[in-house]
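Engineer: Dropping the structures in below, format is structure tokens.
Values quoted throughout were computed directly from the atomic coordinates according to the rules given, and no laboratory measurement underlies them. Note that the coordinates shown come from a computational prediction; the quantities given were computed from them, not determined experimentally. Cβ atoms are built from the backbone, for glycine too; each structure is taken alone.
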Structure P
Amino acid sequence: MNSKFQVFGMSPMLFGAFFIVVLLAHFTGRIPNNVLGALSLCFALGIFFGEIGDRLPIWKEWIGGGAIFAFFGASILEYFGFFSEQELALMNNFMNQTDFLDLYIATLITGSVLSLERSVLLKSFVGYIPAILGGLLGASILGILGGLIFGITPVMIIIQYVLPIMGGGNGGGAVPLSEIYEATTGLSRDVYYSKAIAILTMGNIFAIIGSALLKKVGNLYPKLTGNGVLMANNSTLTGTPEEKAAFTAQDIAISIFLVAVIYTFAGTLTKFIGTFGTVKIHKLAYMVITVILLNAFGVIPASVRTAVQKVQAFFTKQFLWVLMIGVGIVFTDLPSLVATITLTNVVLCILITTGAAIGAGSTGMLVKFYFVETAITAGLCMANRGGSGDIECLTAADRMSLMPYAQISSRIGGGMVLIIASVIFGMFL
């Protein structure tokens, strides 16, 4: 007789056997030093932590469920030295060299954009820029008000808190911000970077929590949410793959090829048009623009559009816990986060992320966007740490289909912040 209780679709005994095999390999130093070894480790730990997180009532409802629990679980294991040096190198290679994170995001971008109706696609992205600016304004206003409480000048609040949090993460935010700081002041970039990376890391945590809370707001006040759809009035997804064009196994292969080609094309563009002034354009931003144009001109066959959405759904549902383990191990620095936990920093980060959500959501409503979806993407996905932060926030909100908008925030919105930073640093430093 089969047990009704299952672990990731498996019987507890089957998962237990898999888990023991991976643990034995770990403790004997026999985790394979390749992609399969990384997947075995990430699946085992991801399912273990994910199933626990999805069963903790308060955590599941308010913090983000299994995916966020896997993220923190992996971070804590890494902090306390659970992983060997070989395993840490393996995971770093898996996430950075093999670049599983980009594979995941690229698939989500392509599938999500191609699932949007062409009639509302361009309208939604054009109206999105004011929402980003509204989020920046809201973050600045509440941040400055908090600074007045703690005796910090408005200029220092903007420079030391708002810009790092809203700058698009580490590589697209804190690093170039520190370079602008060095070029403007003549001081070492490390002076600015060490503070900026710690503050944006804390802001990322509150952005994740805020995304989970906004999900609850949507549940309590249905009129404020499109349940994963950004635009009100006829802005729906084109439906599930089964409701649309029939597709074959070859269409699945073509859709994966399509994702790879678009990603390659976007990377090539960055070689020729990688910067505008001091602002670097990320390849994922070019990827969003490319997929938008492909969708707008209708050049992708219906069967392939349907297939790529199926691939997107597969990655989103089946590889999320795998990804969060990798993100928790490779992209999280708990000591730096712990060092920033002061009353002043905590309050200011909460105010700035809250301001970003309220400012973006309120502005979004003026252009007929749903408050919850706009607050998450144009607000909190500006206040997180870029690509991995986008995944964490959208996971906590259970709105992964909004990845294209999140990437616009992290990449193009982050570029807007760098332009603003260049002006502010030049005027006040």
Structure Q
Amino acid sequence: MLTRKRQHAYPYLVRILHISDIHIGVESYGHAASEAEVEALPVYFAPGVDRSQFVGVSTRLLDFLTTFDWSVDYAINHSVDLVLFSGDAYKSRDPSQTHQREFARRIARLSNVGIPVFLIVGNHDLPHVANRATALEIFPTLGVANVTVGATLDTFNVNTNAGPLQIIALPWIRIGQFMAKEETRDMTLEQIKNSVEARLTALLDQEIAQLDPSIPAILCAHVTVSGAKLGSERSMMLGNDHVLGLGTMANPAFDYVALGHIHKHQVLTQNPPVVYPGSIERIDFSEERDEKGFMVIDLDHTKPRGDRNVTIEFVRVAARKMLTMDVATSPGEDPTDAALEVAGKFAGEGLEESIVRMRITMEAEQEPAFSEARVRQALTSAFHLAGIDRTVHRERRTRLGTEDAEKISPMMALRRYLESRNTPADREKQLTEYAELLLTEELEGTS
């Protein structure tokens, strides 16, 4: 095992990198990676590994691994004493062997240079069935050096190159861990959630009461905290959220509170810092404008409790850009021309590195003039075209009364429909001829 010497100028500081919600396995808005795309990956991607094994995998998998690699490189090159991961290593509760291998490779890089890693279990890391091993349990099972997994609510003592730390782990909790079926039988879902939250708070208070005030203390939790702004994890939710009060989390016994589960970066309080770093890659277009990255925290272990925090910094990563093009057409305007004009305005916005979608609104009479093929051709330089969504404003249909519907013939109903759509005369003639042919064949088949 390699040993890493401390390089930052203040030996009394403990430097922590807090990262969360890596979600390896998200493959939406991706395509099979070409050999050229794999070769063009940044130099810090999978160092020492044959890149040819990634040809054909989803480009989105490469996006997530690249931002993860950049974070690992930062930890190694900036004298980080502890990497704190607050849950959701994977998208799936049953990650593939490839996904597990790639996560383990990056944890091993940190372990091999002597940087301790503390992992807690998120809701996406839990298996479908209770009492089965989580995907993170492979590390203590194999005795991987410098890696600790917080799979239960407990306090852990972690030694770093800059001194000891106390970490209370609050992983994602199953309701069945706290309440028997008999207890919940006559309770509403809201009552069950309130009961679980009350018990979690009480157990957390018990752990806090046992902390040594002379040693820096951190809470690492995968949970929703009241008042936090939600991100796209709503669309990825697995199970019901437990919401804990901000007052419970912002306990003065902690020098830092490292949160995971919500993908939007936010600092809920400053003293102590209660922080969601957010996910390190954009999951979907609800995160289009969100900055992505991780936190770096310096604690002065020579100071008393409540006065140890020196700095906290959000470090941005180069996450895959997402770009929405909104096109609002005017009555009588050619919708294809309008879409091409908007696409042209984004020509210098880095389309080749962006996942792009277009949303266009038009009137019903404009729709026949819209050429989606031409618009797609204009956007071929984009890294990935997620789609072209049309919103067509149509007049409310006039329905026939029951009596009229019984009297009208199928051909007359078709002609009325085509007239209501302002169908060109030649097109109407062609469609009615096809309809007459179909009706003739139907009558001959039943005679």
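Engineer: Going by FRET efficiency 1/(1 + (r/R0)^6) of positions 306 and 354 (r between Cβ atoms, R0 = 41 Å, to 0.05), which of structures P, Q comes out largest?
Structural biologist: Top value of FRET efficiency 1/(1 + (r/R0)^6) of positions 306 and 354 (r between Cβ atoms, R0 = 41 Å, to 0.05), among P, Q, belongs to structure P.
Engineer: 31 is what came out when relative contact order in percent (Cα under 8 Å, 6 or more apart) was calculated for one structure; which of P, Q is it?
Structural biologist: P
Engineer: To which of P, Q does the computed value -0.17, -0.55, -1.00 (log10 I(q)/I(0) by the Debye sum over Cα atoms at q = 0.05, 0.09, 0.12 Å⁻¹) belong?
Structural biologist: P
Engineer: Tell me which of P, Q gives -9000 when you compute helix-only ellipticity at 222 nm (-39500 (n - 2.57) for each DSSP H run of 4 or more, over all residues; to 500). Walk me through the numbers on the way to the answer.
Structural biologist: On the way: P: -22000; Q: -9000.
Considering all the candidates, the number was obtained from Q.
Engineer: Given 0.95 as the derived value for FRET efficiency 1/(1 + (r/R0)^6) of positions 74 and 146 (r between Cβ atoms, R0 = 30 Å, to 0.05), which of the supplied structures P, Q does it correspond to?
Structural biologist: Working: P: 0.40; Q: 0.95.
The read-out was computed on structure Q.
Engineer: Comparing distance in nm of label points 7 Å out along Cα→Cβ at positions 122 and 218 across P, Q, which structure shows the greatest value?
Structural biologist: Greatest value across P, Q: structure P.
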